[in-house]
Structure P
Amino acid sequence: MSPTTSLSKNTSLHITNLQAWYGPSHILQGLDLCVQEGELLAILGRNGAGKTTTLKAIMGLVPKVQGSVVYGGQELLARPAHQRFRYGLGYVPEERRIVPGLTVLENLQLGLAAIPGQYKQAERIEEIAQTFPRLKERFKQTASTMSGGEQQMLAIARALMSNPKLILLDEPSEGIMPKLVDEMFTLFTELRQQGKTVVLVEQNVALALEIADRAVIIDNGAVVHRASAAELLADQEMQDRYCAV
């Protein structure tokens, strides 16, 4: 295992000895991870390795956790999930969680529910509409009638409503047509260029490494490899060992 990245003044997120359980199942087993401010970090590994649980633990969505998750100098583990959004975290879960009975616009408005009063809703919706013109055309449409790719775009747009500094993305390309995947990954690059910190869990290894700055591989609930994205992209043996489906 590579040594843990040292904490610096540019560290956005610092995770130390993170343990997580679902019932008797011990999923995360001493995970250590640092994310630098303004970088795009890819988290890779096989299904069941603990990638999704890592994101959920950061967001306070795992029932039993131990260790340390420090974001912006604040220890998060003792804080409820809704407070974590207020610190500037955004989260797009693997299952999207679009509210089926609501319109596209109403789903977007939910993105500000956890941080009331911080933004003028109409102005923020207009800003999001400029980034996602496809969604603007569908504001009055029931969200559940859109395609899977459009629903994924809506989930990302909803997470961006609160203008997070750090956004966690869980398998955004899963089940999406290639054209929309390309649009999404272009957006992720733009978010990084705007100064946001992005953590991307992705099964499409090559696609993730093409846009990431660094990558970590998780196996059996712990980080087993760290490298620059370019180094890992060139290391087919490491990809085959830990990332092959």
Structure Q
Amino acid sequence: MDQYALVTGASRGIGKAVAFQLAKDGFNLLLHYNQNTEKANELKKEIELSGRQVKLIQGDFNSNEGIEEFIEKARKLLNKKKDISLHTIVHNAGHATSSGFGDVNFNEFDQVFSANVKAPYFITQSLVDFLVPNGRIINLSSGVTRIAFPHMMIYAMTKGAINTMTFTLAKELGAKGITVNSVMPGIIDTDSTASWLHTEEGQENAKNMSALEREGQPEEIANVISFLASEKASFITGHNVDVTGGSQL
């Protein structure tokens, strides 16, 4: 039976790099996307050229209804396709930033927590029974959980919740052989960071933040996720892996 990995937020950035890497590792893919149907289909076609199977699942994680609809689609697919063995879930989708402390309103607060915390929690709760006994759950956290950034406090709070969910779920699911870990990226060069990172000030900030004096690449995050999804990481669980390039050491 072919093993599948589910990657949320896969149409661009880190999620896209993760999808490509897991395909190279031999996984077939269930790829979530929200609005960018064109990019999702392009990614599907490109990965299928390598011989891997890809199934797309659309979902809007900004509301309870959107999360529930995605879960229903995923469960229906997993129930229908008996040849799908779900090995890995990578929770990558979410809002990458938030407004500053004094500017956040109720709507933004709810949307950021919905996409960044509620979605991975309830998707895991609903799909965990489909995971194989030695399955993997890998959450995308952030280096901001150990560095104070008041201008994006709500985002940082959601990633702190993800860290707590990671080690708590590791304890909950350990008896089933399922490992749960999170990856904490630093400043990564993606389309969502390009507007400020690809400036003289942005480059200087990235250089000053990292011990390696540079920003990271999506593939460098994907490599760590690839390791955590592999048998080489079979005895690692409940761990938050810092992949910030040594930010703020």
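In terms of mean count of other Cβ atoms within 10 Å over residues 98-105, the structure with the greatest value among P, Q is P. Using helix-only ellipticity at 222 nm (-39500 (n - 2.57) for each DSSP H run of 4 or more, over all residues; to 500) as the calculated read-out, with -13000 as its value, let me know the right label among P, Q. Label of the source structure: Q.
Among candidates P, Q, the computation of mean count of other Cβ atoms within 10 Å over residues 90-97 that gave 18.4 used structure P.
When distance in nm of label points 7 Å out along Cα→Cβ at positions 10 and 218 is calculated for each of the structures P, Q, which structure yields the highest value? Result for distance in nm of label points 7 Å out along Cα→Cβ at positions 10 and 218 over P, Q: largest is P. To test your reading of the models, identify which of P, Q gives 20 for relative contact order in percent (Cα under 8 Å, 6 or more apart) when calculated. The read-out was computed on structure Q. Of the structures labelled P, Q, which one yields 1.01 when Rg/Rh (Cα atoms, Kirkwood Rh), for residues 58-121 alone is computed from its coordinates? Clearly, the read-out refers to P.
The numbers here are math on the coordinates, done by the rules we state, and not lab data. As the structure is a prediction and not an experimental result, all values here were calculated from the model. Cβ atoms are built from the backbone, for glycine too; each structure is taken alone.
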